[in-house]
1. I, II: which one has helix-only ellipticity at 222 nm (-39500 (n - 2.57) for each DSSP H run of 4 or more, over all residues; to 500), as calculated, at -11000?
2. Using relative contact order in percent (Cα under 8 Å, 6 or more apart) as the calculated read-out, with 17 as its value, let me know the right label among I, II.
3. Determine which structure produced the value 0.60 for FRET efficiency 1/(1 + (r/R0)^6) of positions 125 and 213 (r between Cβ atoms, R0 = 25 Å, to 0.05), calculated from the coordinates; the candidates are I, II.
Structure I
Amino acid sequence: MDHSSFKAEVPPDVDQPPKLRLYHYMFVLTEILAKNLESLGIFEEHKLIRLIVDGLPACRDSKLFIKDLHFDEVPVRIYLPREPSASKRRGVIFFHGGCGIFGSIRSYDRICRSIASKSDSVVVSVGYRLSPEHKHPTQTLDCLTATLHFLKAAENYGVDLHRVIICGDSVGGTFATSICQELVSRRDTPKIRAQVLIYPFLQALNFNLPSYQQNAFIPFLSRERTVHFILKYLQKDCSLKEAILAGSHVPESATLKYRKWINPDLIPETFKLGYKPPLPTSFLPHVYEETKELFKTRISPLLAEDAVVCCLPDTCIITCEHDVLRDDGLLYKKRLEDNKVKVSWHHVKEGFHCTLGFFGYGIFSFPSSRKVVNHIVAFLKSY
């Protein structure tokens, strides 16, 4: 990693710019240290970053029963409000973010505690296995396994089977909506009542949408880092990064097929300030062959057919202005609405990708972190 890694654009209207810039430098230094330790054979790069991402353990919570369990061998942490309830509660299944490589039950503990307490819900946080130790689609399958187990056992935890909501942020949002898509055709499980998608990753075809251009060098999840982490998650050669950023992995037939769903023309003008259509690029068949998984709905849920999308549950989408993934959320919002699915959309203008991960750390947190949690809680309370 060279000095260009320190390059970051911190917009003046983002949440607390000096703090964000400081955290960016700390993260880059951690990345550099991790890479150096890996090159010396001391420590694998992703393991050091995991330690940082996991954060500090939270204090005891007197309002909740918190228990670590396994749902069909998948680790989960369940949060049950201590206060007796006159009726069955809603259940929330939460999938954490972290590119499928980082993140854990512990790193999202403060978030899940707050959601459980403030919305009076039973929350199940899923500790799916991570890449590269466990290959894709292990992560999605673990999330699906935990979801199916909870749907069968929900009543044991005082949960109303007709009020189960799936929630996830970033790649957790990918898992959340891809599982909702897979459950559409199943008749042996209760229907999911709603899904909450917090700045979700939803497509791997176009990395030149307005949000990718506008936020190309934003801290934590730059345009380049997004593709780097996708390739790391899928255990592919990271030298393919430039070709994928340029769109050389997409055959013309796919461009024509999916432009009705993935197209900057579908994004409201207010979000397209400064957008420049990318120059035409040559299709590289070998890159496509290497990365075919990117066209599967488990990686790119935005590519699901209308027959599936129209059956999805009510949806809450939370986007942040300073986030490369903003337009994924906007495009999915349009698809859902076009298919008559009820959508609640909340846009955090000063927010950035990863803001949720800072929730619950007092002065070290961001106002936008709290805003995101408040939007989640308000949506849950309406179901």
Structure II
Amino acid sequence: MLLSLVVHTHSLRYWFPATIMLGTAPAYLLSWGVWRALSSVLPVRLYHHIDDRLYCMYQSLVLFFFENYTGVEIVIYGDIPKKKENVIYLSNHQCTADWIIADMLAIRQSALGHVRYVLKDGLKWLPLYGWYFSQHGGIYVKRSAKFNEKAMRKKLFSQTQCGTPMYLVIFPEGTRYNPELKNVVADSQAFAAKEGLAVLKHTLTPRMKASHIALEAMRGHLDAVYDVTVAYEGTLDKSGQRRPAPSMPEFLCKECPRVHIHFERVDIKEIPSEPVFFRRWLHDRFEIKDRLLMDFYESQDSDKICTFPGEGKPSPLKLSKTLPSVIILGGLTLPLLLTENGRKLYVRTWVCGTLLGWLWVNVFP
């Protein structure tokens, strides 16, 4: 019985925040839908301004759970600009929690609402979220020959034309690095060797297509590229072997005590535009990431405090940045759940919103 209670309590660490985050989605989408309808006769720039504010509110709720609730310590190496900028955010990719790390940096610049993602195509099937991410400026891409370059350029161009603030998150590896998937790592290393590139140990070989298209489509709109390297503490086993990074449920269950984020700003003028030179530049950046991660895991293996080279500064997130969003979205959701008509609207939003969203993202990629 005691064991059952412990297991139940542990599962609540995940199910409680997951229920709140998912449970407030219909109220959020209904609020956004009202604004979308009202703004149809207003300037596009004004629509994006309020949309970004709404998105900031929801993502602040998400960060309440991923930072304040979990108590994770965020350690940042490098100086994050205080001013908002139009940027491409390039990072290594290890787990489903990686996209939250981009939010963590953005909120520290007061740019959380500007975050948009380049996402793998399968995520467009997420109920409600898949469609809304597209509406907020997210771009779904397929790999290799199925990559729709024209659609990506068109969407980025339409957003930059109306001056949409841009914090575009891209994971150039294309898939998550998992040390237990030996075949994926080996294939990536074999590809690098075949192309005459340095073989990487702690990341996969980056693919350039999405990053290069984004850079070229928005070059006149961008200020910089944020080159970010992330390491999750506690991912070495007793034998010193690297284990997979924590999943979202594991993160919410407080199994990651500390996240280390190495940040470097690269001015857009320093990045080559020609494909062959850009490819080399991108791979060089990942060679740097690989060395940083190697240093991190070697320091962890030698019973020292796990760190990247250089000075890392803890960066706590104030509760005042996130708690108001929890209260507001909770206040919008409760009236729907406490009345019969509200519950009907709530369920219809989930069902109809999901079905119509699936139709939309497949007709208008």
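1. Values: I: -11000; II: -16500.
Traced to structure I.
2. Numbers: I: 17; II: 27.
Source structure: I.
3. Values: I: 0.15; II: 0.60.
The correct label is II.
Laboratory data are not the source of any read-out in this text; all were calculated from the coordinates shown. Computed from a predicted model, the values in this text were never measured in an experiment. Cβ atoms are built from the backbone, for glycine too; each structure is taken alone.
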